[in-house]
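Below are structures written as structure tokens.
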Structure 1
Amino acid sequence: MARDQVDLTPIERRAELVDWIAQGVKPRSRFRIGTEHEKFAFTLEGHRPVPYEGRRGIRALLEGMQHLLGWQPIVEGSNIIGLFDVTGGGAISLEPGGQFELSGAQVETVHQTSSEVMAHLAQVREVARPLGIGFLGIGMTPSWTRAEMPKMPKGRYKIMTAYMPKVGTLGLDMMYRTCTVQTNLDFSSEADMVKKLRVSLALQPVATALFANSPFTEGKPNGFLSFRSEIWRDTDNARAGMLPWAFEPGMGFERWVDYALDVPMYFVKHGDEYVDVAGQSFRDLMAGKLPGMPGARATISDWANHVSTIFPEVRLKRYLEMRGADSGPLAYLLALPAFWAGILYDDVSLDAAWDLVKDWTAGERQALRDAVPKQGLAATLRGRTALAIANEVLALARAGLVRRRHLDISGQDETRYLDVLEDQLARGTTPAQELLEKFRGPWAGSVDPIYAEEAY
């Protein structure tokens with residue numbers, strides 16, 4: 001999750017909220033790729049969740065990373081809860097159950113993403129090994145119960161934990177037991193944003209199928225290939241989903257702002273304190289009429305924080321966030337930005353992707369999204385499988401990356417990061433199905449080998 005923003009400029013009018021998003025418009029020459037990934041920390045001995053406190057806890061891990069990297073600590077009360085690179089690089093943050101997240105820097109190429117992620121994984125291994133900690137990239141913890149998950153000392157998570165059971169049945173699982181990888185990409189105009197948002201929303205279930213990697217719950221197959229994606233279907237539907245209205249005439253920055261204003265708030269950060277306003281209206285905060293905070297007026301910080309608590313399949317901030325993928329092995333952490341940059345950052349591929357999806361109905365898009373968590377690449381839309389659609393879209397991504405022509409020092413372009421997806425599609429399978437084959441075969445009905453074989 002994003003670091004809380006600090007900008008105390010007061011907001012007087014809805015137009016200022018629209019302007020804040022519109023400031024994300026960039027010339028193509030300044031387009032960047034940001035990649036964020038989460039992973040579970042586990043004890044090398046016993047494969048248990050890692051608590052925050054203690055000589056071998058998450059706090060010790062963050063302090064060790066601070067010492068190694070020289071990054072600035074992010075502190076809440078007396079607790080270190082993250083780190084950030086003051087030179088404009090990445091940040092490290094904690095998800096509610098101690099999931100360890102790298103929010104990568106905004107970089108030009110997937111080659112740079114690759115260097116960044118590999119350096120990060122090497123650094124966390126260096127600090128974590130002496131602490132007896134390992135890391136697993138998977139969409140949902142394969143063995144731990146909700147009750148076993150530690151709680152990180154972050155005020156916003158305490159508020160969300162109390163609110164989630166009021167608006168869905170699986171929100172606490174989302175918070176404490178899932179991990180994702182996401183890619184953030186830019187737009188050059190309002191119209192460019194709308195086109196990219198629509199294409200990526202329509203194709204997000206295809207990405208979910210490609211990256212499906214959460215088939216276990218509490219040591220057993222859960223009946224899904226991406227249970228993480230299924231969890232989002234009953235987390236908080238007022239702030240999640242496929243946004244059918246985004247395909248209607250008149251879509252733009254203003255329409256997004258109106259949607260975000262309709263989403264109930266979680267909190268207001270007042271100084272260093274989180275004030276629980278769960279379920280209340282941002283419009284009331286703008287008007288100075290928020291119950292429990294009489295006279296308090298909304299600031300840009302409040303708006304930035306509120307927008308970061310909206311969780312649709314694709315999220316608009318000052319960039320677009322692709323939110324459909326389960327976390328996975330290193331090759332998949334690099335495949336995701338390559339996949340989306342190849343489609344969205346090349347006009348020919350973007351046009352072709354729009355031609356593919358433009359006449360899908362809201363009902364068809366939703367049906368595909370609903371089917372994919374269980375069926376993966378076998379889910380269908382108009383008689384075509386997600387596998388067939390994925391092959392077509394992956395070809396567009398490859399062609400887009402070829403035209404981008406960003407070469408590494410050995411002269412290779414960014415298409416090499418798609419190889420893992422193409423190999424997988426040739427087998428007609430998903431990462432989850434391959435884990436299930438191991439579970440039923442060499443793992444002999446146990447998920448425990450995953451902590452050795454699939455760890456970073």
Structure 2
Amino acid sequence: MLRIVNPATGEEIAALPTDSAATIAEKVAAARAAQPQWAAMPLATRCEAVARFRERLLADVEPLARILSEEMGKPIAQARSEITATGARLEFFLAHVAAVCADEIVLDEGGTSERIAWEPLGIVANVSAWNYPYFVGVNVFAPALLTGNAVLYKPSEFASRTGVAIVERLHASGVPAAVMQVVIGDGAVGAALVAGDVDAIFFTGSYATGVRIARAAAERLLRVQLELGGKDPIYVCDDAPIDAVAAAVADGAFYNTGQSCCAVERIYVQRAAAPQFIEAFVEQVRSFRAGDPLDPATYIGPLTRAAQVGVLAAQVADAQSKGARVLTGGGRLEGPGNWFAPTVLSEVTHAMALMRDESFGPIIGIQVVDDDAEATRLMRDTAYGLTAGVYTPDQARAQRILAGVPVGSAYWNCCDRVSPRLPWSGRGHSGLGLTLSTHGIRAFLQPKAWHLRAPS
């Protein structure tokens with residue numbers, strides 16, 4: 001059994017039966033048998049099922065948000081927002097899938113026709129994440145289903161009740177049970193799914209696990225997509241509107257208790273603006289309310305994973321030992337559960353783990369720089385390449401800086417933002433492949449080249 005523990009209290013709230021290699025093999029076999037019929041259905045039929053699923057999600061925001069808040073600690077207001085905003089992503093997929101799936105005639109002359117057709121990958125193993133289970137899950141299973149694939153969906157062990165609720169609603173909306181199946185368990189169960197007779201693996205999680213999955217998949221030449229971590233920098237220029245920027249960047253760093261792959265994890269501020277920015281930033285962070293995730297006024301919840309409390313404490317200790325100053329927070333909050341105080345450090349450098357290793361929690365370092373060149377050099381000094389942002393009224397300046405930073409998403413005067421219209425991708429240790437946009441729909445298709453010649 002998988003024990004579900006409330007990270008705010010440490011209390012067990014549920015237990016779910018887990019899968020094994022044997023049950024996964026049975027589920028894969030059922031998916032293999034059902035997928036061709038699902039793919040042969042008219043696209044309109046598949047779209048109708050996903051549209052009904054969207055309606056069910058939006059009708060059930062309150063109970064679904066409570067489940068999410070209880071099992072992974074997301075503040076209830078943020079849980080509601082995630083579920084509601086998922087509707088827009090589903091709308092995008094529904095609006096664009098037909099055009100992406102359409103055949104393309106590239107030559108038609110002299111009795112010869114050349115055509116590109118698109119076919120589903122087959123059986124997709126979706127090993128998903130706990131921090132945004134609706135966003136991250138829908139980015140994979142919605143376009144996968146729409147394009148005719150079957151999906152074995154393993155939610156994170158920290159969001160398994162949410163995963164079960166999602167799959168129940170997909171079935172109730174008309175997706176056949178064998179075409180969309182949930183797999184429950186921890187990392188070992190995920191490894192068994194990856195080792196199963198699947199055609200593609202779409203994983204969201206850590207770099208270390210992503211590397212293991214890529215190695216395992218390479219032996220079978222499977223399609224692999226890896227959405228991994230980030231050490232996302234923001235640079236605040238001296239001409240930026242400091243108070244407004246401080247509030248925006250603080251939200252980008254601490255929303256979802258900092259547990260986002262695209263959360264702001266490093267801040268660089270130009271020297272002339274540093275005193276005002278740091279003061280305004282710390283004031284904003286001190287205003288963030290930590291407390292019961294089910295309280296609508298709560299902004300900071302517990303860390304979902306108990307082990308991360310120790311990771312953050314070690315980063316603070318390492319930074320302090322090398323000269324950093326803690327401006328607010330700095331340690332665990334008292335009481336049961338996985339709580340860590342919202343923490344800001346100054347006088348940091350890249351000799352500190354805080355500025356190099358992924359934090360994934362409510363902690364941030366602010367480093368003062370002299371100019372754009374120094375900021376660019378430091379922003380590039382990472383193995384990750386997910387997002388980077390620049391705050392300045394000067395668009396040309398921002399684009400010039402960001403052009404020199406190898407990331408999948410570049411932000412001018414914004415941060416921690418994802419759009420269904422744009423591809424979501426990473427470079428380096430941030431992953432392989434992409435989701436979202438029309439490119440993210442096509443990720444679940446493979447081309448077939450048709451050479452057609454009329455008899456002479």
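Results, tabulated for the structure shown:
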item: Source structure (of 1, 2) for Kirkwood radius over Cα pairs in Å, for residues 325-372 alone, computed value 11.9; result: 2
item: Identity of the structure behind 62, 55, 45 (criterion: Cα extents along the principal axes in Å, calculated), options 1, 2; result: 1
item: Among 1, 2, structure where mean count of other Cβ atoms within 10 Å over residues 101-108 as derived comes to 11.9; result: 2
item: With Cα Rg over 2.2 N^0.38 Å, for residues 149-380 alone derived as 1.18, matching label from 1, 2; result: 2
item: Label whose coordinates, when distance in nm of label points 7 Å out along Cα→Cβ at positions 93 and 205 is calculated, return 2.9 (choices 1, 2); result: 1
item: Which of 1, 2 leads on distance in nm of label points 7 Å out along Cα→Cβ at positions 173 and 429, largest value; result: 2
item: Which entry (1, 2) yields the derived value 1.2 for distance in nm of label points 7 Å out along Cα→Cβ at positions 253 and 365; result: 2
item: Comparison of 1, 2 by percent of Cα pairs over 18 Å apart, for residues 333-420 alone - largest value held by; result: 2
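Here, each number is a calculation from the coordinates, and none is a lab measurement. Only a predicted model underlies this, so the values are computations on that prediction, with no experimental measurement involved. Cβ atoms are built from the backbone, for glycine too; each structure is taken alone.
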